[in-house]
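Right after this note come the structures.
Only the coordinates and a few stated rules stand behind these numbers; no lab work does. Quantities reported herein were computed from a predicted structural model and do not represent experimental measurements. Cβ atoms are built from the backbone, for glycine too; each structure is taken alone.
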Structure P
Amino acid sequence: MIETRPDFVVTATGDREIVMTRSFAAPRELVFEAFTKPELLKRWLLGPPGWTMPVCEVDLRVGGRYRYVWEKDGEEMGMGGVFREIVAPERIVNTEQFDNPWYEGEATGTVTFVEENGRTTVSQRLTYASKDVRDKILESGMERGVEASYDRLAQLLASD
């Protein structure tokens, strides 16, 4: 286990995977929408404070593409991929690759949404090309950006 707090757990599994789990006080349909609608993604998927998302394009269908571009102090970071599987509101599988790759290869992300007693647990499994790539991602501290984004998402879900 890499990081844990009562509502956010990051675990390295197998040789190539990272699993991030967070529970939200909202029905899974709302959480699924927050993961798939650009107008909602732009409000929470921002990483550490100070970043904005001027580009957020989502063609939510198998074979459809998505593209995100974040900006902070004139610096841009872009990424995108293809949706491989969509089972609304239960599961999304997509590829992930950055415009200026800071790790080798393409990652595959699988996000699941499980609701119980009005709370939705999101489990995000990222599979990388190798153990070395996975370890490099873990060393980057990326979980702090995910944690900040998930905290924003919790606030968004509580306000809507």
Structure Q
Amino acid sequence: MTEEEQLVGLLRERGIVITTVESLTGGMIAATIVNVPGASDVFHQGYITYCDKAKHDLVGVSEVTLEKHTAVSAETAKEMAEGGARTAGCAAALSATGIAGPDGGTAEKPVGLVYIGFSYKNRTTVKRLLLSGSRSEIRRETVRRALALAVQELSAGS
């Protein structure tokens, strides 16, 4: 069973609707979830917040957070997940922000630096990832890890 099938199954069992807030993945997490037949029971909408303005305007990421910590930070991933759940009126949200490359990295924030977040029941978990590979490999691995995080958190009863 794939991660997306596991996730949709867990969400269905618990009667939970999830949303996504995506930057570097550009909708790939949402697209992967909706690959599962019947996903419309647990997924109604997602947000692609590729620039800072979209993160702020669509899901309420604080301008202070974006200025102080930048878009690629644990703080931003946390606010993306929490803001997405709040804005969509969902119980759960998955977020992803990072640098897929091949350009845009720095010594402090290299290509492959990704933060994923999962918010559920007033608890948000954020994970820092340092991935390698091509742009598409980094994006695909981000999707896989984000789905796995949601499955892990829901399975743990969070």
Structure R
Amino acid sequence: MSTIDTPFRGGSAVVKPEWIDHNGHMNVGYYHVVFDASLGPFFQFIGLNNEVRKQYGGSSFALESHLTYVHEVKLGDPLRFEVRLLDFDAKRFHYFMEMYHAEHGWLAATNECLSVWVDMSTRRTAPMPDVMQQRLTEVLAAHSSLPRPWQIGHVISARPRKG
């Protein structure tokens, strides 16, 4: 039986010059880019790899994401990522990503995501292969021990929540 990284640690990046905006920090659009680019190792970890895509004729599509910006990152800053599986059902998986400054360790941003398994022949949602669901069951059991970050399910509002 393999060890389950809790949370999963993988993916890294360095803030590129073309990602910098007129404020001298990484532009909001590039947070989505770098979070997405860092997902490859996590998808491998949960069993969503090229072999599974090819064998079962499916893939994952993003359904929804919610970014929070905690601390600005600037040109040349090294980034590292942690990901935890929050939940899944036969067709969807819900996960939470954290972006950290790789040298100083502070949290820069988070991204809560919901993805769906898609049958590529019909381009419609379908149940994930059993092998993926089995792996997700193992990962969820381990990741359920982690504390739930406040950003999960966070509602956007101009007025602070009372209480």
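Assorted remarks:
- Each of P, Q, R could give Rg and Dmax of the Cα atoms in Å, for residues 61-100 alone, but the derived value 13.2, 41 comes from R.
- Which entry (P, Q, R) yields the derived value 21, 19, 17 for semi-axes √(5λ) of the Cα gyration tensor in Å: P
- Distance in nm of label points 7 Å out along Cα→Cβ at positions 21 and 37 - structure with the largest value, from P, Q, R: Q
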